[in-house]
Structure I
Amino acid sequence: MLSEYWIISAPGDKTCQQTFDTMNNLTSKQHNLCNNYKFHIPDLKVGTLDQLVGLSDDLGKLDTYVEQITRKVANYLNEVLEDQRDKLHENLQANNTNLPQYLTRFQWDMAKYPIKQSLRNIADIISKQIGQIDGDLKTKSQAYNNLKGNLQNLEKKKSGSLLTRNLADLVKKEHFILDSEYLTTLLVIVPKAMANDWLANYEKITDMIVPRSSQLIKEDPDYCLFNVTLFKKVAEEFKLHARERKFIVRDFVYNEEELAAGKNEITKLMTDKKKQFGPLVRWLKVNFSEAFCALIHVKALRVFVESVLRYGLPVNFQAILIEPNKKSVKRLRDVLNQLYGHLDGAAAGGHVSSADNVDIPGLGFGQSEYFPYVFYKVNIEMVEQPKV
């Protein structure tokens, strides 16, 4: 599926229907260069020329902002779905329909963006709406990411190397001497290659070590976990001499209540994450739809303002949504330039790049490309694909 669409507009011939038919016959029917759809823009309030010129630049900035937030919502939804990412596209909808369908059947939302309002007011409604989505997204994503981060840290402690992982899941009560006035049990991490060295020599590391008190509790690819029982008063000395021999004593106190609390914490975080997942996905789905619909309304506003500035009053132009055939983009451009080149002498030979320093306020020439007809691109691929 091609993810790029174009919205163009051209002045009405005798009728706007004729404008559409001429363009459609030359590109779609005869040459299969693209699929064309009428892009319905209602009769909006024009206002003064000065207002239109100022609004044109502001709409360019609003377009960028709305697209940025729409993509942000889509990418975060992709992140939240984790191992269910194959369901992403069924969640990225606009007005309960897929994005191509929403675009090709675009209808202005009169309830949200009343056309009796000025163009400036409609732009402000959209800006405020998207600002609200952006703010809410920051709050919701921060809360969910903190929860996820805490859970990942605890899971990492459950599964990492013996040097760093949580030892609570590995040890049992019988590995320790508990409630003794004089004795204590330490847990020691020994490099695997030195396990025999440990067993042969641990009793000699300091005085006052209980003979044959060490046993292997657990091993991973690099390290072994041993316990050892000794008198409390030599514990610090033992730690120091053990480290000199590359045996690392882990700080660990066996306390059943704390161990149970640790296990409960991970269960609680997993439950919290599951609880938040459904509502968060629903919120992202709803607000992606809101943001995408707002984005297409901004495009419609831009097409309207630009068309009035270029083609003059009374308002008489046909907006067309084009779905280019991927293999025929250059040919399609040529046909459109032949068809509409007469609208602007400077660009008749193709398009003028911004490097030519063409920048007339309000006419959108500051864009990276300029054509003799009004032109805007819509990219519906909303999620960044991982770089291969």
Structure II
Amino acid sequence: MDSQRSSKETVLITGGGGYFGFRLGCALNQKGVHVILFDLHNPAPTLPEGVTFIGGDICRLSDLEEAFRDAHVMCVFHIASYGMSGREQLNRSQIEEVNVGGTDNILQACRRNGVPRLVYTSTFNVVFGGQTIKNGDESLPYLPLHLYPDHYSRTKSIAEKKVLEANGTALEGGRGILRTCALRPAGIYGPGEQRHLPRIVSYMERGLFKFVYGDPKSLVEFVHVDNLVQAHMLASEALKADKGHVASGQSYFISDGKPVNNFEFFRPLVEGLGYPFPSLRLPITLIYCFAFLTEMTHFLLGRLYNFQPFLTRAEVYKTGITHYCSLEKARKELGYEAQPFDFQEVVEWFKARGHGRSSAGHASWSLIWDVTFGLVLVLSILAWLQPPAVLLL
């Protein structure tokens, strides 16, 4: 068994217990790669043969060193991050610790342990701060740090720059050099996705999905999990010598290549689960005010009741303002070609787990949420009609 394993290439995936990390690990394993999943939480009670789980925290360098022990890791896929959406976005200290501190630890561990390749999972948001982007490319500059609408995007930009700047640095012990690249995915979807889609379904089930907002012609992008898996595997190969190290020091936007209105994208899910698609469309400035006041309410009451904010300001930007990017560089240098996927597979996944309009137990709100939501909505309307100075800054 050990001799068989030693003949395989070994990779380590941070955030390997999450939806995408585990999916990537299983795909690599099917290609004959030995996979180490590194995360705080085990993704499954039974792992496929050839996949190893090691529990640990990227914020602790000692945990990472333990993961590399007795393993000649040839590539690290650094996926682990924190603060992408919901109430996580408001925990600035933990976002900083994971996204920046954790990335520093990964880079140090790669150099210490002679890892020649590092693929970093970044985000569209390293170049997006609420401005319109149409068919943008990788020449778009990072934003000044104070212009990012949320700390997640800000720290991801810092971390991406650290990863790309580390490209070409020497590995300890004269074991060659570290080659790095960064992939910038759009919003991830697919059957079993655990971050965004369940939150949307819960809003439908609780009767909260009553309106849409913004310009109906606004366009954003998404990426199916299997397209993102494909992109990561191609990026890892493109860091090798036999590919001319073409991806070395480079960043790539990754999506399905189909800009779409955010709310229209989710229409098949809404109607497929038996809910009416909202006909009420509200101004994005009103929803931004609402999100601002929701965040302030969470700041004041979060320690007493850590509720899930209905929307954050960053989420309003990301869902309501046009921003989509070209795949030309990923096609040309990585050989990436987005495959088409039907949203029906997501609908069927939720139906198989008892979700849909006939499902019981989700119809009522908690009293605290009911009062909070109603109060903040009223205040946001007042703020929209006569914006306070703080909202205009």
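Observations
- Structure from which -16000 was derived, helix-only ellipticity at 222 nm (-39500 (n - 2.57) for each DSSP H run of 4 or more, over all residues; to 500), options I, II: I
- In this comparison of I, II, the computed figure -0.87, -1.34, -1.40 for log10 I(q)/I(0) by the Debye sum over Cα atoms at q = 0.14, 0.19, 0.20 Å⁻¹, for residues 43-210 alone is attributed to II.
- Comparison of I, II - label where distance in nm of label points 7 Å out along Cα→Cβ at positions 131 and 251 is highest: I
- Between structures I, II, the calculation of distance in nm of label points 7 Å out along Cα→Cβ at positions 275 and 291 yields its largest number for I.
- Parent structure of the calculated result 65, 45, 42, given that Cα extents along the principal axes in Å is the read-out and I, II the choices: II
- Identity of the structure behind 36 (criterion: relative contact order in percent (Cα under 8 Å, 6 or more apart), calculated), options I, II: I
- Structures I, II were shown, and mean projected area of the Cα convex hull in nm², for residues 163-202 alone at 4.7 was computed from II.
Every read-out reported here was derived from the displayed coordinates using simple, explicitly stated rules and does not represent laboratory data. These numbers come from a predicted model, not from an experiment. Cβ atoms are built from the backbone, for glycine too; each structure is taken alone.
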